[in-house]
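Several structures are given next for inspection.
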Structure 1
Amino acid sequence: MTRKGYSARIAHDDEEGFFTGRIAGIRDSVGFHADTVEGLRAAFHEAIEDYIETCAKIGKAPQKTCSGQVMFRVSPEVHRRAALASELAGKSLNQWAEDVLDRAAR
């Protein structure tokens, strides 16, 4: 489930017969639960709205799930091979890496 750029991480408790969820990808802890998928969807939407409203009330910007900036270290050999692959593909290293990450994440 997604809403307003936020996604849900969902679990089902088979013994208790209900679903629980959390907003994924942010440090703030926002949870919700329901007995049915339809109820869970409604609870998720309500949790997102409550989170945004609460942040506004306390003067805090709601956390975004991702900024679009990814920084990580790789070995010089991986860097060399990636730079060569991007050049051969006619792309910047950033664009090439975005394409590779996008395909891998699907």
Structure 2
Amino acid sequence: MDIQEVIRNQVTANPVVLYMKGSPKFPQCGFSGLAVQILQACGVKELVAIDVLADPAIRDGIKQYANWPTIPQLYIKGEFVGGADIMRSLYEQGELQKMLQEAAN
């Protein structure tokens, strides 16, 4: 299985997936920390967090998968949402909460 298939399986098998640097308890960059805080503020209980620092193939592959150059990257129900700045904007508009609530149902 190539890395794109691995990523596709990860984002489609789980309702909420965050590719980040570090873990939710120990984020390794400010943007990853912000992304986790936003998801916590939305009340996300089931989050699959994938540490891109632990696997260089995932780190490179996820950038190609979404054609998005930066980490973190949020996926909800297999759909790419965006990075920390987009997450913040959607959260401030109340849109991210709706998307996550729909994913939980």
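Each value in this text was obtained by applying a stated rule to the coordinates, not by laboratory testing. The shown structure was predicted, so the numbers you read here are calculated from the model rather than taken from an experiment. Cβ atoms are built from the backbone, for glycine too; each structure is taken alone.
Data for the structure
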read-out: Given 0.15 for FRET efficiency 1/(1 + (r/R0)^6) of positions 28 and 92 (r between Cβ atoms, R0 = 25 Å, to 0.05), calculated: source structure among 1, 2; value: 1
read-out: Computed -0.79, -0.88 for log10 I(q)/I(0) by the Debye sum over Cα atoms at q = 0.18, 0.19 Å⁻¹ - originating structure among 1, 2; value: 2
read-out: Source structure (of 1, 2) for mean count of other Cβ atoms within 10 Å over residues 12-19, computed value 19.9; value: 2
read-out: Among 1, 2, structure where distance in nm of label points 7 Å out along Cα→Cβ at positions 36 and 52 as derived comes to 2.6; value: 1
read-out: Relative contact order in percent (Cα under 8 Å, 6 or more apart) - structure with the largest value, from 1, 2; value: 2
read-out: Structure (1, 2) behind the derived value 0.40 of FRET efficiency 1/(1 + (r/R0)^6) of positions 44 and 76 (r between Cβ atoms, R0 = 41 Å, to 0.05); value: 1
